[in-house]
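Where a number appears in this text, it was derived from the coordinates with a stated rule and is not lab data. Just so we're clear, the structure is a prediction, and the values are computed from it rather than from any experiment. Cβ atoms are built from the backbone, for glycine too; each structure is taken alone.
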Structure P
């Protein structure tokens with residue numbers, strides 16, 4: 001499968017919003033939809049919020065395109081963060097979404113390689129991300145790519161906490 005990796009533009013707005021909505025729902029709404037999930041997705045991944053994200057100079061959104069169709073995205077926060085005290089401030093991959101139908105074809109790995117290039121250009125050697133603790137497929141993928149589990153943090157939605165693992169990788 002031929003895949004092109006490129007930076008997101010405003011022309012990608014609708015497709016990117018729908019991709020983020022779809023992947024978020026399939027990841028978190030494993031028991032079905034509840035009001036707070038729907039409200040969160042419609043708000044967080046509205047076209048206006050996705051527009052702001054694309055235009056934000058502190059973020060970089062890369063897309064994976066196949067046959068002129070959007071199949072995956074990754075968002076990098078360009079300002080170093082420190083999720084836990086034992087980690088030096090480093091670059092975060094804040095969003096990493098591959099449509100389920102396209103998982104297992106090397107698209108995620110290709111996106112990560114591009115992320116690592118950007119992070120090295122920023123003079124950083126470490127990257128971190130969070131992953132939903134029930135998303136074993138993603139955890140396995142990240143571990144296969146050299147990420148190590150270093151802790152936990154909660155994703156707060158309303159009054160509920162959703163456990164996420166913090167994973168980190170040194171970039172060679």
Structure Q
């Protein structure tokens with residue numbers, strides 16, 4: 001990870017921290033197969049996230065299973081200066097529930113560096129996913145391709161509204177197709 005991005009990654013992890021106790025739990029995709037979920041995902045839309053402030057488009061994430069059972073996470077996006085890359089890891093909390101960390105390994109013992117990552121809706125063929133955070137401050141619509149059918153996207157956003165996400169600041173992510 002670029003050392004200049006460490007403060008941003010730590011701030012994002014803190015912002016994504018555990019959900020407040022009075023929040024209704026999010027439903028999750030209980031049949032999530034991490035081997036099928038692994039691979040490249042393109043961001044179709046998101047709620048504003050501090051670590052993506054410099055992203056101008058082509059936002060994507062790659063997930064890969066590690067031999068220790070954890071998950072390697074690599075987030076990339078296009079910026080005015082070129083490309084930003086953030087490397088992290090994830091751990092499984094339960095069906096459809098992960099925690100993601102972009103802080104260095106030596107900080108992994110701190111609970112606040114881990115951010116909740118919940119797969120709320122998942123296409124049976126793993127073509128798209130709706131991912132959120134229990135506080136409902138952060139949300140992502142992801143797809144295996146740079147574009148997603150508008151009706152599918154709108155259906156996922158409608159589901160997010162039903163679950164209490166405020167989408168007034170929703171960002172639709174420009175893609176290059178890369």
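To which of P, Q does the computed value -10500 (helix-only ellipticity at 222 nm (-39500 (n - 2.57) for each DSSP H run of 4 or more, over all residues; to 500)) belong?
P
Given 0.90 as the derived value for FRET efficiency 1/(1 + (r/R0)^6) of positions 107 and 131 (r between Cβ atoms, R0 = 25 Å, to 0.05), which of the supplied structures P, Q does it correspond to?
The correct label is P.
28 is what came out when relative contact order in percent (Cα under 8 Å, 6 or more apart) was calculated for one structure; which of P, Q is it?
Label of the originating structure: Q.
Out of P, Q, which one gives 19.6 for mean count of other Cβ atoms within 10 Å over residues 59-66 as computed from the coordinates?
That value comes from structure P.
If P(r) over Cα pairs in 10 Å bins from 0, in percent, for residues 75-154 alone comes out at 15, 40, 36, 9, 0 when worked out from the coordinates, which of P, Q was used?
Source structure for this number: Q.
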